[in-house]
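Okay, got some structures for you below.
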Structure 1
């Protein structure tokens, strides 16, 4: 099966600024792919090129096996939410969806979308509020209605740009769970975000953008790397430091602010069990010994800070 989205050498320049710089990216069918990066990294520009809203300076992009070219973008099977959705606020949520479903000339397709309005409202949890005017909706409800708009055509691919923008923690969690459920039901989802915790919690794979370039790609866990450090909680820090003077073991901080008696050790080919045995043999009481892995935020900051802005 062809991938849901592929870019090859995709670039977009505005004068001397490379908003997107030779991007090679593949999103497989059925994935929930997180497109991660700080504001200004090139995420929205990439999405706009994938949707045929702006045209690349160089390279190419394919969506659902079809090239996106000028005057021809394969959008019939794509649902999109780019930035904050716009609605007729004096109309109800249902009426907004019905008017949007009527866009186009294919009568059979229009009828199919109209038949899905109530189903889509149920999917996003807006059935009870379907007949309320949108001006009475909360920010989270408007975001969910925007997602319903993207879903009403029963797309194979959802492209979402910062779908949790402006949401409170409860709204963010609801959106995250909804996207995860849709992906589990077989819809490919490409979602951009600058919120690392959200991406890590819901995505199968992530790509990290910085200054227009893709600087890392893979499952969130693989980007964090293996657990090569351990945090220990002991009763005697000085004795623990002395007992841990083993080949391949180095002290790596004071436990990252975990409180008194906490130490971090970096292990180079040393089994954590051997470190524990050395501490116990020296009479050190070990209350806890746990692997410590870099968070996705640690990796993200390292990757982004190490990339120069292209000229």
Structure 2
């Protein structure tokens, strides 16, 4: 009994410290979180979801989608790449000889074997990534040296990992979930990760068909059908503007059409809002741009 107060105080301090560290501190940190700045841009990330997409998050939650899907792209590291985009007037063999002449340079000593292996079977196909390194300064040095050969090249940052580029172009970060409540990270991938599905599969009609009958879009899909989010009704004088173009083997009886309910549209709006395609300070990459003809 003499030590009762000491034990009580020790337990109080331990539990109180744990509560402050694991509950209060994260709540304060997340409560003051702000939009992140997009690299090389004046824009911020993420954008606020539309009302329809916000409602769709609740449909996603209510149907337990997080039980089979994650929303967290993982990566191992980032690398710098040098990509050859034009040979100019040079021939492939001349370019190879020029690069080999650079092998004596001290700043490129660590990557000469990498360069030699990459160029060994290269026949002049463009664009061609000729160097991948974890040293951005070395990539920049290589790009500067290539200018002397009259060729054009680009340097960029790419994410590396098993999830890249299968599910996205960079890892998921806290800023991606700023406007999500609750956050649906998930822990099991029975189906694909959805963190960047809005950029990867941006066709709303594809998403609706996939919800109605997953096997329409993905052969042998294990995903259950969400037909209860759709209405099968008799055709009127003309097909509904929202009616799905369902393949014959999945279509209802003749004279009927499949129309998405508001919940289906909201869920698709949420899925299309899931994007992780903005380069951030804590998750950098160089966006791929398509040259105009």
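Rule-based calculations on the coordinates, nothing more; no lab input. Bear in mind the structure is a predicted one, so any value in this text is a computation, not a measurement. Cβ atoms are built from the backbone, for glycine too; each structure is taken alone.
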Legend entry - Which entry (1, 2) yields the derived value 46, 24, 16 for semi-axes √(5λ) of the Cα gyration tensor in Å: 1
Legend entry - Among 1, 2, which structure scores highest (criterion: mean count of other Cβ atoms within 10 Å over residues 19-26): 1
Inset, instruction - Kindly point out which one of 1, 2 the value 3.4 was derived from, the read-out being distance in nm of label points 7 Å out along Cα→Cβ at positions 27 and 211. - result: 2
Inset, instruction - Can you spot which of 1, 2 the value 1.8 was calculated from, given it is distance in nm of label points 7 Å out along Cα→Cβ at positions 11 and 67? - result: 1
Legend entry - distance in nm of label points 7 Å out along Cα→Cβ at positions 115 and 243 from the coordinates reads 7.2; which among 1, 2: 1
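If we compute FRET efficiency 1/(1 + (r/R0)^6) of positions 3 and 147 (r between Cβ atoms, R0 = 41 Å, to 0.05) for structures 1, 2, which one ends up with the highest value?
Numbers: 1: 0.95; 2: 0.00.
That would be structure 1.
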Legend entry - Value 20, calculated as relative contact order in percent (Cα under 8 Å, 6 or more apart), assigned to which of 1, 2: 1
Inset, instruction - Rank structures 1, 2 by Kirkwood radius over Cα pairs in Å, for residues 51-98 alone and report only the one at the top, that is, the highest. - result: 2
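For mean count of other Cβ atoms within 10 Å over residues 35-42, the calculated result is 21.5, so let me know which of 1, 2 that is.
On the way: 1: 21.5; 2: 13.5.
That value comes from structure 1.
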